[in-house]
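Dropping the structures in below, format is structure tokens.
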Structure 1
């Protein structure tokens, strides 16, 4: 039995470590690496079973009373502080060689403590596409877990008047995570103006984008505690109300260096614990059942590589013994790019805006869509070859093409949202932020040293393919069209950024691309670096999210998403972690039943 083999291996390792320390190292049934969105969900659900012990190892600390975290209108206040990892990319070859900063939360609660709070899920067909990679991962199966995680706060009459709308059947009322609209919402005159404007352009209003159909203009909810008028995050939802559980422990201010393996002979690698560095220096913590990586797309693959799971060419370069040969670890990195346009406002705007427009490719491109779809389709094979070349053969062009074709089908056949445009009427300005939702560019993240304190090489390859430039320009031009259409045009004054002086109405595509390159940033939505795919197609984890070639290591975070989603990641992270928790609990319940029989 796996459980027994882990116990024997743990005793062996514990005896070895005890020779160096005053006593044996601490031991738990489950070790969870990363106390962020996914990690805290799994820790909460596993520790519901009183007969198991769970420890979460988190590099950050509590931000329960940090005003940069709690302030509803405080998005961005935490950026650049000590709770922001602020990962730096490599120079971006296709975007003037400039580095980008990728934000992620270093705190109990992870990135959920510093994100934009938007709660939108995914288009149903996108989750259904996951089943090509992982049996059981489809919208029908995941939808109940979205609801299980959610404590939906039914909007007040005042909020309804300001634009809050919903279908109650799409939402959960008893979950831990508070979801709803902020106490102070934007002027109630704004949404009707946006709605009428978009109807003029052929885009309908979507009352609730969280039921699997996302296209249209919507007023989305946020992760917010309306009663307390503070932001909601994973720690407030899944940890602090449960911190008194005797079988649940947070080990904070502690970095995980690598996974430790049994020296016994096994057909698959057996994890027995982790090496960490914390306030007391470098130590060992043991796991009798599983090690679960929930450190995020920019951290989990790094820990795998430092532990000997990855591309032998990379591991051998840094004298790391190869435990599991899988060249896909750290590949398939995908992130979106964010830009914005701004206008003067003709009135004073109050409160928090939650207005998003998610047009399809048909709506955005109009009668040009067929030609654009055909052009992109004819380029996919070249894109796949370029990704293989970038990876030095670590990924196969055929596998990349397989996934790019699925993406093309979703965009141009299934008509999932092509972009998200967020409207931001604030004070005397009316701004927008936007991002094409499904870029074709692919990058990677890999270690540059065997020293876990050294930063990895992060390269999202923003704008690797011309189509990603074209889409960023097309969405910006579409936004200009929206703001020049009545009645919205009556609500705003002059365009202040980029402005007609910089980019006149007849500006060339080259001028637009130069503006995109000079103003874009990461959208902080990295996925894919430990993808759930068949191993032969470039997968790192199987449908149970177990790392191929290991007995008891899982990854549960955005790195397992094989491709980008049209919603904000946080809602799907909660749902995936909820479902993964049940998969784990069901596995060990089955083992106990077999043992007792």
Structure 2
């Protein structure tokens, strides 16, 4: 996920671009760059690191001009570096890109045969060369961009300029956001998100998939996928700049809950494709022969990431048929753990700076284990210590209570488990295709659950005054019960416990009375009848049952006092769907109780001390 902004107008372009990039830095912060047209030449400035590095570069080497574009990067193809930073230039063309070009290697090989040379490791650079190649063959910029888009597969939001046409900017989008801002007369903005230009205008046009937009000082034209000019609607955004940072949501946590379909699309992008059983993970830093050779997997994590590791155990043991141990980072290194060269240690951390997890990883590698990180922050300490990293692409998560970072961790673990299962010969082609297609459908199913927010809010109103909650689940759902209870504790300050449903009668059943809400993950699984028995035990003692289940599950619905319907899904993906209503329930209870949702007391986003 990257942040992009283009500007055409009369103001100093660098000021507009840098202000916009500062609003978009949540979308990427391992490098940044900009391009401004001056005297039919590109003035390019790029820098590795956070945006402040680019600002320092511009102080030393200023740029003038009123047409330009800027980019803040989240690395996917190629390490964070100045060379890999956008914009990318080929001949007369410069462009910036958010997304993934899936067939870039094939296109790159063809372009090399035609004499093109490349300076970066990115997938993006091939688009600049494609467009330049077609310009050399006599096409105009519009035609060259359209023809290039027909060649590439993947997702993109693009802003493209030709140094010989300083009053023209072209943009295009497919599966990555791109928004037009309509400024003063002859002034236009193109960006990944409204906050990038809201200080200048609140009049916007949200582009649709396969749109191509052409901006000149005199007009805006938007073309559909058939290259026909289409009508567009200018909307007026009533957000203040502060509201815009939250995209109109009341809290960052709420915004981040609703960003999960997009975050999962970004995490899957370039790693799977429909009709193929394979998972493509060339960037994790471990060769296939090494990856499949381990005898055991050890998951290390803390807090929410630990719950993700517990799900990972089920996935790896089920798909790869390899034994898995899950350990808390804060406990692992204090017992002289038994790990060695035949063990793969998977360390999971949103920030990559979690002190206990980092220390546990170092302990494991000191004993000869190979370490793989699952992380959301490029270049963090954990990623530098590990032999390889599978990055999630959740984007910046501001709310302290983790939401989209958790679900993207689950998806990353699913990808790793499926990849290892394929390498070890435990997942057939037919089964692999089925599992990949299930993953592709997941973001759509998540959106169906998010559409039930008002129903969940009503349940929150009914139970927000409770002093205690119990969360019950079995199998893959037990870690989600733990996670649901943790979310409620973190932000509402209500005492809550997650338990394996089968263990309820071994103690927690003593707590149940008519004042105790019990959240039960009662989706259709192989052990549903067991869960139903646990629900009956709660009901018999007057407990208030809140069930998460499918619409056709009449047995669970008959017992429940309240229910949230989730779409039917494969058992291995159901935990991701079940997570969403638990996040929303905790969020709305917290709002109703008046606590600080985004910055709950005593908690920090990144726990960098023991």
Structure 3
């Protein structure tokens, strides 16, 4: 009896152990789903989310693995975790790795023949395709031929980047409609193999899971930028009682907003939509996360950061903005040369002048509106700084990426953080042996004041960007910054300091059709202020004569103290009627200063270049 009882006890323990082992294995093995996944895009996306979560969070100790196998799986899991983080930062290699993992999981657990793929997206029936389907197929086929120039090729082939009238009486707009995409798809009728269909399915699942929704592939293209949430009715309107109005129900919402920035033009992709406010919010909450810049919250309603490929990203959220919105601005490093940027007639004039201004160590401002090309021009100008000079850069976010363009140069870039201000970053630059200081953008009064002081004593010369519309506005803005920060209390003295610092202003312009060019290059010529006051009243014999002459002296004093100009803004080069024109010659002081800093051959080249302003300036 006792033996039988012991046998039953042992059998029970064995069954319990087997059950526990089964449950553990079933819990930690993500490749054994409890239910058959649903054959829809949404079902597959949910399956991928669950599976990758299990792959990255399961306890490897429960596997009972050998030491070597444990290390191998731990390394693979760490690699997957890094890739999942990097994919949301714009790292194309991590994105490709995650997509390959998704492909392996799908092909292992689903029957993905051509019939099954056509059930997910009706590739075999073009009439049932959505505008998003058609566009993604077109972009995929163009990408197979043109790489990251695919979108440019598509836009240029069908003139989609040209302004158009959508309805009679409307103003011209830059917009790509669903009807245009349908017509293009009907003309192209792309032929897709089963592997092509699978890659399109994987991309759709990836962009809904870890990517940036409908702008995921667009962001990777060689464009100027992409933005979302910047048009349409904001949630505060369509979530309220007014949604009962027919006009509001039919109007696009904020999540229907996708805008492309291409060759200086803002193009509305009206056929694309994020589908819901939650999806737009998900993209905004993920797109800025590179290098953990901090949390976006109502208390801190915006974030400015860069992505893994050097793109600048700005994200805003309610209550700071009326809806969730993001702006990705890309900078074409490959086009950062003066010859590629300036191609209008007689472009050799501004190209040569800019080159000699940099080589001659002139303090130069680059001004213009947003999107006019200030950052790209600044990238190109750095090429002409002597390789012997260490360069120090201060930016709000790392946009210039100078070490990517010039990896062998002595360059160090600093940026503002939540705890370190731009002023503090500029202060520390004094101790980094820098010869040339570059300010990515003067956006605050302390940075502007520091720039003026730094240009006077702390560096050989300085390059910076600013949003001023005219040279006078630039002087006033910098003068006011000196006054606001308490560096000076007298307006005239502050303005005199600014004038003594700035040598040139290169002003960029972007027309409504996206055309970018240098509108003018202005030299700041300080006017003589040290002339002696007239004192001939002392020599006059009569009191009446002395008083009259003394009043003339006082008049001169008050004129100099009030409205006497401190400088002359002399346009050296202007853009007129589609070509660059040499207008006023460089001042004698400027020419002498540039010649002092040039070597023998460069001096001869500079003197020959001055012939654009007349023979009298040749050697």
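Every read-out reported here was derived from the displayed coordinates using simple, explicitly stated rules and does not represent laboratory data. If you're wondering where the values come from, they're calculated on a predicted model, not measured in any experiment. Cβ atoms are built from the backbone, for glycine too; each structure is taken alone.
Some notes on this structure:
- Winner on Cα Rg over 2.2 N^0.38 Å once structures 1, 2, 3 are ranked, highest first: 3
- With helix-only ellipticity at 222 nm (-39500 (n - 2.57) for each DSSP H run of 4 or more, over all residues; to 500) derived as -9500, matching label from 1, 2, 3: 1
- Largest in distance in nm of label points 7 Å out along Cα→Cβ at positions 47 and 543 among the labelled structures 1, 2, 3 is structure 3.
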